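There are structures below to look over.
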Structure P
Amino acid sequence: MVGIMKYGVYIPKYRLGRDVVARAWGPRYISGERAVANHDEDSLTMATEAALNCLVGTDPKTVEGLIFASTTSPYQEKQASTLVATAVDLPIEIYTADHLSSLRAGMAALRSAMDAVKGGSAKNILVAAADSRRGEPGSDSEQLFGDGAAALMVGETGVVASIEGVYSLSEEFMDSWRKQDDDFIQKGDAAFVQAYGYGRMVPNCIHGILKKYEMKLADIAHFVIPAADSRGYARVTKTLNLPAGSYPEDPLLTTVGDTGAAAPLMLLASVLEKAKPGERILLCSYGAGNTDAFILRVTPEIERLKDRRGVAHFQASKMPLTPYEKFLKFQSILSNEPLEPYSSWALLWKEKKQNLQLYGTRCKKCGTFAYPRRRVCLKCSAKDECEDVKLPRQGKIYTLAKDYL
């Protein structure tokens, strides 16, 4: 039985109230707030956090593959999944891949992971999706977008939600895009996109998967349908005539925002937090004419994940971001003081165990722990008599320095 073994999410602490944007650009604004990545966060770091949260209680050395999905990878030509895998401390003998440049990337990565496990090429695959998209200042996209990440472990053992069926529709359609020279997301006519894109394809896909597996709307307990905006979401749920209480009233748009490639996985994680054994979930996500749907069945294993930090935890853990100019700096739209950072690539490679995987050393003779790593013990001066010790995810802060940026 192939399905989801574990899930994890990460939502940045900062929240930008959309009324703050309205004060800068005019009275028109969308209700709620959006999550904002800090100045030192991006899709890669957020995917790493989500992957670490997903693997709580799991030995990372047992993971056999990782797929990174995003439309905003910090590298145009370099595989990001290997860096995530290194930071998460996965073994070197694994499969890694990037799914990029499409809002469908998260769902495509999930499908690829399912096929890999089902085909026997891996016992499990970790899927980590993240996005930090930039909307043009003053546009609806600037308010609607949100930053965040979600991760799912796909495998055959300890499955909390088995995958009972999949279905896809693919059609060339221009609704949103970003070419190589574009600084911001471009969008087509909103009414046309809604009527013939999301508003047409999502219902067709949901009806298609139900027909394929001979099910009815009443057989589904939870419908998970990410959306780019609340109006489009309301129209689709009304068109489908979904049973009351079977879908979220807000698909995280007023508390987090549209997280791009991560949106379907994050919304699925939020539903799994409340789902009960035996319930069926229909996940359907749309991106530029491509629509994918999954039917999942929740198992009794879901009970062991109820205490983990999920979407609800990160929704409650937040800090307001003001003023609006600070947000623009975080988005690299307003320039900060010019910096010319330099890193020795050879040194980065040599110290990846310390800086990326967070390993310290413990003296074999006296037991003294050291981080950063040392060859000579601070206490007994024994040389090259140390063993590797990984830092825990939680610790006690003894001192700190705060930078005002």
Structure Q
Amino acid sequence: MTMLPSFLKRLHRLRRYTHTVWCSSSSRQAASSSLVLGIETSCDDTGAAVLNEKGEILGESLHSQKEVHLRTGGIIPTVAQQLHRENIERVVQEALETSGVDPSQLAAVATTVKPGLALSLGIGLEFSQRFVRQHNKPFIPIHHMEAHALTVRMLHHVAFPFLVLLVSGGHSLLAVARGVDDFLLLGHNLDEAPGDTLDKVARRLSLIKHLQCATLSGGQAIELLAKNGDRMRFHFRTPLGQSHDCCFSFAGIRNQVTLAIIKKEAEEGVEQGTLLSCANDIAAATQHTVASHLAKRTHRAILFCKANGLLPSSSPTLVLSGGVASNQYIRKALTIITEMTGLHLLCPPAKFCTDNGVMIAWNGVERLREGIGILPPNVDVRYEPKAPLGVDMTAEVKAAEIRLPSVRLKIPN
């Protein structure tokens, strides 16, 4: 049964395009060059980059807070805010100096304003609004997840529409990208995001005490140890097996892993905080369960899109992006699904999967080209810690009740 006509009617009722184009007399010459400064502060990375209309990176700078947050056992919003405040001016200046671009040559400034940590978003927005008013430049507010979704278009010729799976420390979602600001949301996380789950499992396993993992994020540590682990030693149930939609739940995986850790600590007679002898195996089983959950929900999204003609019949594409997309095991799991369903899997390089100023600048370039969401410098903009992506079609996906064929994910480490 096809559901396309009914939800397209709903889509047309809900869509509201904002094609605001602003260009003062002092910036018309700059606009012709389409140079965009992108600024990113949605979480714990302070990033800036200057791109031209072709997506060429003229200059970039990134200050990572990873080492600080590793020591504190997680991101503390007030600490992240202070580090953004201390570094944002230097990071932006470095990007501009490296590019050889003077602020007067910029066509616009694009900045992440949603979603993310409120205190972090506030620093980037406050700096950007001062900057555009000082230099009389247009301002382009950016949705962080839109930027992740479209980064691949900077690197490959990917025409709309395409399916995108965004997975990070704060988000997991499936959407059809139909345009620069036109998305159909097929699924989202119901509790915590996959990156958050992997980080919490790594902390519960005290992997920071492992010699190979001391400088790695939680997700990186899990991936590293899993390479030498036996995932078959632990069986963790994939969540939402009886829910025929594309939404995600990772908190249940973490709870299962925590119970397994507590049991092994008791068996080995060690206290919490001690490295377990089976840490590699737990890491491997956790990673496999996360990958399996992502693969199954993505499989259903692909079948829904095919049933409703949401993707091109020739060479349809799945884009995988976000920080967790750097995980090679997860990429292999999704490759199995895309090869089986006839889609082409594209992933940005790891350095563009994590938060950075480049993806924000590129989203600004795309919006500038289309004339979408470009504001004069004197307009007040508010940041939005929580912001949905596109038009929510999750109810339609669930109503379709698509049952998945059995697929064995035999993934080499």
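Where a number appears in this text, it was derived from the coordinates with a stated rule and is not lab data. Only a predicted model underlies this, so the values are computations on that prediction, with no experimental measurement involved. Cβ atoms are built from the backbone, for glycine too; each structure is taken alone.
Assuming -7500 is helix-only ellipticity at 222 nm (-39500 (n - 2.57) for each DSSP H run of 4 or more, over all residues; to 500) as calculated from a single structure, say which of P, Q it is.
Label of the source structure: P.
Consider the structures P, Q: one of them gives 64, 43, 23 for Cα extents along the principal axes in Å, for residues 263-382 alone as calculated from the coordinates. Say which.
Q
If you work out mean count of other Cβ atoms within 10 Å over residues 119-126 for P, Q, which one comes out largest?
Q
With relative contact order in percent (Cα under 8 Å, 6 or more apart) derived from the coordinates and found to be 25, which of P, Q does the value describe?
Considering all the candidates, the number was obtained from Q.
P, Q: which one has mean count of other Cβ atoms within 10 Å over residues 39-46, as calculated, at 28.0?
So the calculation was done on Q.
State the single structure among P, Q that was used to calculate mean count of other Cβ atoms within 10 Å over residues 103-110, giving 22.5.
Q
From P, Q, which structure was FRET efficiency 1/(1 + (r/R0)^6) of positions 199 and 247 (r between Cβ atoms, R0 = 25 Å, to 0.05) = 0.95 calculated on?
Answer for the origin of the read-out: P.
Looking at distance in nm of label points 7 Å out along Cα→Cβ at positions 239 and 343, point out which structure of P, Q has the largest value.
P
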